[in-house]
Structure 1
Amino acid sequence: MKLEDIQNTPPKEKIPLDKVGIKGFKYPVTVLDKEKGFQHTVAEINLYVDLPAKFKGTHMSRFIEVINEFRGEIHIKNVMELLKRLKKKLSAKSAHMEMYFPYFLEKKAPISGISSLMEYQAFIIASYFRRKKDVIAGIEVPVMTLCPCSKIISKYSAHNQRGMVTIKVRFKNFIWLEELIEIAETSASSSVYPLLKRPDEKFVTEYAYNNPKFVEDVVREAAKKLLEHPEVTWFCVEAENFESIHAHNAYAYIEKFKI
């Protein structure tokens, strides 16, 4: 039976579209892990191509076919190969991918040494257009900050809160997610942990008290480390505190190209 291909018919309004495709597709993937080599996780994937004015729509099934060709082996080193195949399969000029996934690391409590899994939210954003490549790797890292102002003006204590540091980078050859996580955590008042015993809680509380940071301090310190990193060519850092004594959050952002 021959079925009409409506997607290839001309649209009523002959206007080219920058991006068409699929969003929110969940798929098991394998990502690179610095210590273990690989880590299996589940990603939410968005895939797009451009659409010329002469076509009414794109072929959604072809996006899934390309993902299936990689059978879960999707990571930062082969994302361009995936986009090249997608571009070719859909006869497009450009192809784009956004991939968001939880990333887990073994993290030890600072005093007891008890190990537990810590979750971070990672992402890869990539584009391929006329042989021009663009890849951004990023991570969202939960941290703790203690307010320098509160510490100075308060007689007994200082307010602290969890926050989120988000780092995005462009790079020359390769960069580990673990490196970005370390930069974020060491730029805050303290790391946060999945499991703490009482001696650990005492240590974290006192460590943060001796290391007060505004959100502005956090992004400046992260920026300094990224400026010194030999692989990084561009970055942006944002820090948001989920304030414990205000009805609003505190926020800071910086973006830099490295020459």
Structure 2
Amino acid sequence: MNREQETQSKRAEIRIGTSGYSFEDWRGPFYPAKIDKGKMLDHYFRFFSTVEVNSIYYRIPHPAVTHNIVKKAPHGADFIFKVPQTFTHRRSELEKDLAAFRESIKPAEDSGRLSGLLAQFPYSFKYSTDALEYVGMVNEVVAPNKLFVEFRHNGWVNRPMYDYLKSKDIGYVCVDEPQLNGLLKPDSFATTATGYIRLHGRNAEKWWNGGPLRYDYKYSETELEEWKQKIAKLAEKTERIYIFFNNCHLGQAAENARQMQDLLGSLT
């Protein structure tokens, strides 16, 4: 086996999807205009093999809801569930929601389709020793599930963070977002054998005060090509990479995710 063949054999499995899937404004751009809402996930899985379930961040559903979601997944498909905002934004009274959260995700765990949990911390959650220990505590309470963490403030990108996440086997989430003061740069590295990338769009004008419109952005092929190069390098250092598009306004996430599938065809 030559060096190129050896590199190919070690290259990570790449799974591409979107952050959420049940959006009314995806009717037309991605879903058939008259599709029944209950059929959206079936349609989604015709194109993608993984999805972030973000609705649980806002409200913890009954386990039956999770069961109905999971049973729609075809062979080989999997899920990442976002942890409730109690864990990441309120950061208090976790015990109040923890039991309900565990029950809610149990059908996904039991099915073997749950590949991890995403904790997205806000910009106001800034790096400190105490904050780092809090991340470790969240990791403990969601165990044995794999935890991936996303930070918004660039003060988190430092060696102590990297070493700590690596020591605890917590996955770091790379992001693409507007290059505004204080936000993270589009780096690509991993703290575990699984890489994780979330692309939020680059709508700088709406980022701070635009509400949902902060994610109103369509990536150009040139911008996606920039990430292709980063992903190729990351794929040589990891076993699996998740790539989720969160620029969900008007179905742009699904469109860009499909473009990325085409761009990465030689890597997947």
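One of 1, 2 was used to compute helix-only ellipticity at 222 nm (-39500 (n - 2.57) for each DSSP H run of 4 or more, over all residues; to 500), and the result was -10000. Which label is that?
Structure of origin is 2.
Of structures 1, 2, which gives 16, 43, 29, 12, 0 when P(r) over Cα pairs in 10 Å bins from 0, in percent, for residues 137-224 alone is computed from the coordinates?
2
Match the computed value 22 of relative contact order in percent (Cα under 8 Å, 6 or more apart) to one of the structures 1, 2, and report its label.
Computed on structure 2.
Can you rank 1, 2 by FRET efficiency 1/(1 + (r/R0)^6) of positions 41 and 97 (r between Cβ atoms, R0 = 30 Å, to 0.05) and just name the one with the largest value?
For this comparison of FRET efficiency 1/(1 + (r/R0)^6) of positions 41 and 97 (r between Cβ atoms, R0 = 30 Å, to 0.05), the top structure is 1.
With mean count of other Cβ atoms within 10 Å over residues 233-240 derived from the coordinates and found to be 16.6, which of 1, 2 does the value describe?
Traced to structure 2.
Could you tell me which structure in 1, 2 was used to calculate distance in nm of label points 7 Å out along Cα→Cβ at positions 81 and 209 as 3.8?
Derived from the structure labelled 2.
Using Rg/Rh (Cα atoms, Kirkwood Rh), single out the structure from 1, 2 with the greatest value.
Evaluating Rg/Rh (Cα atoms, Kirkwood Rh) on every structure, the highest lands on 1.
Read the figures in this text as sums done on the coordinates, not as results from a lab. The structure displayed is predicted, hence computed values, not measured ones. Cβ atoms are built from the backbone, for glycine too; each structure is taken alone.
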